[in-house]
Structure P
Amino acid sequence: MKHIVVNTHNPESCAFRGEEDAAAVAAALDGFAQAAADEGATVEGFWIDRAAHTFFILVEAPNAHAVDGAIVRAGLIGRTHTDIHPVLPMEEVRKQI
């Protein structure tokens, strides 16, 4: 099942503020794909809206718990806010109408 992860942070913890924040955010982002794999999930796409301090990550995972586990393993908890949304392709939903 696909999940859209919407991960936000505030300007005070943004990687662009300094070396310490940059290192912490970079380590979490670099580790997310491996953390997802450890949870049986795969990152399929990753987009960033810099001005809004928001990451959008498309993840194929068995369930939302696996995505949550990847977020914890990667170290995003405590620095960011995350919403996990299970999503379906539009074509699949339209077939059910």
Structure Q
Amino acid sequence: MGPEIIAAIVGPVLGGALSLSLWLNKKNTEHIEKGFEKIGGDVQRVERQVGDMRVDIAKNYVTNEDLVAHIKGEETWHAAINAQVDDIRTDIRDIRNNLNK
């Protein structure tokens, strides 16, 4: 009667433990899948907000006229700097020529 009693006790205990471990693994898998879905939704929400912000910044903060005026101001500034550099280059060349005489 010894082995039958052991089999009668150990069998259901092992079956229950196996069933419990399978059930816990299934629950953990479902929990992990829900977490990944939530992360995917959050990433999409952030992507949408960044896209909206990019459009809002371009639309609300910089008009085409402002951009053209800024570009023209930059071109004028660069032309003035180039003229000053040319003047300095000419002055240095004149000084060098006078020193070499």
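Bear in mind that the values in this text are calculations on the coordinates, not laboratory data. Remember, predicted model here, so these are calculated numbers, not experimental data. Cβ atoms are built from the backbone, for glycine too; each structure is taken alone.
From P, Q, which structure was mean count of other Cβ atoms within 10 Å over residues 5-12 = 9.9 calculated on? Only structure Q yields this read-out.
Calculated for structures P, Q, distance in nm of label points 7 Å out along Cα→Cβ at positions 13 and 53 is largest in Q. For which of P, Q does Rg/Rh (Cα atoms, Kirkwood Rh), calculated from the coordinates, equal 1.02? The value was obtained from structure P. For helix-only ellipticity at 222 nm (-39500 (n - 2.57) for each DSSP H run of 4 or more, over all residues; to 500), the calculated result is -35500, so let me know which of P, Q that is. It must be structure Q, since only it matches.
If distance in nm of label points 7 Å out along Cα→Cβ at positions 61 and 77 is computed to be 1.2, which of P, Q is the source? It was calculated from structure P.
Structures P, Q were shown, and distance in nm of label points 7 Å out along Cα→Cβ at positions 29 and 69 at 6.4 was computed from Q.
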